Structure P
Amino acid sequence: MAIVVAKLRVMPTSPEIDIKKLEVFCKGKIEGAGGKFHSAATEEMAFGLKSLTITLFGDENALSLDKLEAAIKENSDVSSTEVIDVRRAVG
């Protein structure tokens, strides 16, 4: 069983979206997809818009990042999701 560590960037639809609520929503979807939430960070993009970058990990055979992205995109407050980094954990 190999562990995969991934970073996912979630873009809200507008600057008025509560990033903390979006983070809680994403945590639930990650756990529902068989992953484990590690951390979250916000990044200023442009014109007051902030992105949410989430670090997560899980079993590479059980965790489907494509399905996780699709589940997060179902939220009407989410404009887009993008996997920005995927690595296998060694050790």
Structure Q
Amino acid sequence: MTRIRVLSPVGVVARQALAVPPLPRDLAGRTVGFLDNTKSNFDRLTAGIGELLRERYGVKAVLHRRKANASTPAAAELIGELGKHCDVVFAGSAD
């Protein structure tokens, strides 16, 4: 008798409840963060957007941080740093 072993690709999903603060009404005097997932041209895109946010909307500072690679989640330390220093964070991709 031949036995076939079937493996499930579904892993254990960890869930965590978070309280998400409301978005600010305006960006004047605030710090905006960008989380780069390492795709090409994201740094160019966000450099321009950051400059636009400073000029038109009074953003105080812009932080750019980069994940290790596109296929893994951002490190907890990276998320913590962005959460500590930024009022708003955008995560994105470009090509």
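Bear in mind these aren't lab numbers, they're just calculated from the coordinates by the rules spelled out. Since this is a predicted model, take the numbers as computed values, not measurements. Cβ atoms are built from the backbone, for glycine too; each structure is taken alone.
Look at distance in nm of label points 7 Å out along Cα→Cβ at positions 22 and 70 for each of P, Q: the largest one is in Q.
Match the computed value 18.9 of mean count of other Cβ atoms within 10 Å over residues 6-13 to one of the structures P, Q, and report its label. All intermediate terms of the calculation are to be shown ahead of the outcome.
Details: P: 18.9; Q: 4.9.
Value 18.9 for mean count of other Cβ atoms within 10 Å over residues 6-13 corresponds to P out of P, Q.
Figure out for me which of the structures P, Q the number 2.8 belongs to, where distance in nm of label points 7 Å out along Cα→Cβ at positions 38 and 54 was derived from the coordinates. It traces back to Q. Source structure of the calculated read-out (log10 I(q)/I(0) by the Debye sum over Cα atoms at q = 0.23, 0.24, 0.26 Å⁻¹, -1.24, -1.29, -1.37) within P, Q: Q.
Out of P, Q, choose the structure whose coordinates give mean count of other Cβ atoms within 10 Å over residues 14-21 equal to 12.2 when calculated. Structure P accounts for this read-out.
Taking relative contact order in percent (Cα under 8 Å, 6 or more apart) as the criterion, the highest value among P, Q goes to P.
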